[in-house]
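Trainee: Some structures are shown below for you to check.
No value in this document is a laboratory result; all are computed from the given coordinates. Computed from a prediction, not measured in an experiment: that's the story for all the values here. Cβ atoms are built from the backbone, for glycine too; each structure is taken alone.
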Structure I
């Protein structure tokens, strides 16, 4: 079934207030000006317009996901699209989900988490409102992650953390982002499979064109699992839980790195990145970059060139 890409609703004043609160600070949405609206948000594949009349229009490729996993449970309080038509019936069956945070961020680490759920923990996470961390403001992630850890317990999650210096060394050897991601997910899956040998399958986002990429990175224990790569895997409860836990670690690591260099390091790959790179190069020189940034991005080359440096000025084991 093809997903719908246009939804319209009429919201009460209370629902309108709830929508504004839920979307506040969402990393993937920017507030824009649209005539006759009290709230207008725009993302890469999602547009949300709440008109002063109370009419809400949600449209775009990601509209159905937003309605299913944010609007209905957190604003409308009712299912209108029909979950049984879009959700995997195996959602709450015992399995693990793996997700990462920091993949597209110039600064900070790459953190990969695998989380195991069963029917009991899965439904508790669903009741908690667990969902893709990209739809949750960073200010709310810490509390949600703490509750997620309580529900899962220590033996039901595994973490693989590549801080910038380690990330750069590993990337320099692998020289391919998909292979690096596969390696990280495989390590998280392997670790959790050792902790939960009863786990039958693992769900992971479709980051590579073929399943062979992740399968090649798995070791014997992981190869015994059924590996399911799926588009928009964060709709799976286990993957969503891993997403929230990974984002929580990423936020904390970014704070530590910012304090260590005395500069507020921006998340993502947006317009603040070149300015921050310039500040670091002027005050600390190119040798600081491998400590805080993923050095294979073209943005790094542009910053180095602008300030009269080349990749030869980076420590040898971090050149990409």
Structure II
């Protein structure tokens, strides 16, 4: 039985989240708190496996409460976030502090999406709960993460591969940030990232990456040219594909195909890399639920490309990397600390 604590200043939200979670027989809501201070007291009293935490609350906000939880008794925390620019900035900050993922504040909207939200909420709680003791950062790990990552050295010569496609989901923002901030400014390939995120989040996420990286990072738009030293984040709710022109590679932001479970989809992105550049492509599959990216990596491998998977021991959720490992599609399984250097070396293989 997974024990969950719900922290939110809205009585409606507390009730909605509790009702959804308790529809699953494997989940028990052990308490609900009205603010961060009350939430901390309940964490100490009930020792929940997972906490859902609102951000804006009276007496003690969610970020402050999160800091205390991570200092006193680390455990998986899912932030309840509004889908606004301000909400995105706060949520990205929360994930740097140790939160594993977020759920949308728009649970309060009465819509046909409520069933999907319920499924996602339950799936995220169950996925992060089983990983709680292995991947919630310790105080020493958080201190190490606060330090600037050691940059990866550049390599001389012409790379065999010049396109890197990254697929990532749950727990992804700090993972992607760590990797990109470790890459050299003269990185000899272009990067495109499919991170499962709402539309309001991907712009601020790209800006945050641009601020901590030697690369130029921006949210992708149709007509952008992929070139070395540049990284593009696929906009939330849309796909990005590559279009190989005579002398350049352009990005196309599109709603097609419409039937994909995730937008942006790692499968759509990496399949387009396989079609556009073939063996010049490197696929990188990072932490996340499900198997998005597996079909794309298979297509890339058939064209002579290579693929890396994040290791089980460094993932928040070992779903997406596990899928390509089990299909024998990963050329290397790599710890997060070594991923940037592995990406660089694989450009020359």
Structure III
């Protein structure tokens, strides 16, 4: 019997009544989604949110997508993920990222140092806690001499996925992680990214096929696709000031568009800045329109080497709840 294809769904408990959002999660599970992913930026808290989802579902994997490693210690994250794993009956995925200097330093007052080194050390400590209940580690960024006061009753530990945009983190994911979560990338860019993941796995003596390759597939299934594209341009424009994203977007030939976003922003023309991103560029990175467009987008990602696409509903704020439901239902089984 063939293994069921993985298909995830990104959601948040924000933007609606709690009962409605939990109903959204239950419906997604009933429609066959295999995982639910909750990001953490400025709230709600991802661990609390996923615990609520865990208590209202029975089968879907529950993933942070993603939490910044610098704003919690590896030990605190280890306790959080093991607790979620226990509450959910073994369904937790530790989705980890290194975020950006703005979020880490300005928002949280934490240090943003050597992100790839920090991630390597963080994963090492968390693996020790997941498998041994004990971490004794001395690194360049992190130190740990810590013993957990509880042990999970689950057969397997939480999986660890790394958010990867550029070669160093993609290779680290191949070397150390159970999976990778890519972001804001068109299907045609995926094979080169998968090659980096495989190179990291092979260097570490791992089977590249053991690495689950995920990507956030942003889309809006709607009859008002022009409005959805405009909203997505505004979302994309905020990443023009994040170096790691700019490096990635430059690979896709979008350097000039994002440079123009920054120029307009610096000149105080913030309302105009998103218009520097073309309609064609927005539609390369996300899918808008009828269900067929979204399902083709997912199919193209699978053909490029993605094993775990994650539907990420986007759209204008006034219609987001409606658009998210339409998108979730239209993509079920894709």
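Trainee: As an exercise: distance in nm of label points 7 Å out along Cα→Cβ at positions 97 and 161, calculated from one structure in I, II, III, equals 3.7. Which structure is it?
Mentor: The read-out comes from structure II.
Trainee: Match the computed value 32, 56, 12, 0 of P(r) over Cα pairs in 20 Å bins from 0, in percent to one of the structures I, II, III, and report its label. Could the numbers behind the result be given before it?
Mentor: Details: I: 30, 55, 15, 0; II: 32, 56, 12, 0; III: 31, 61, 8.
The structure behind it is II.
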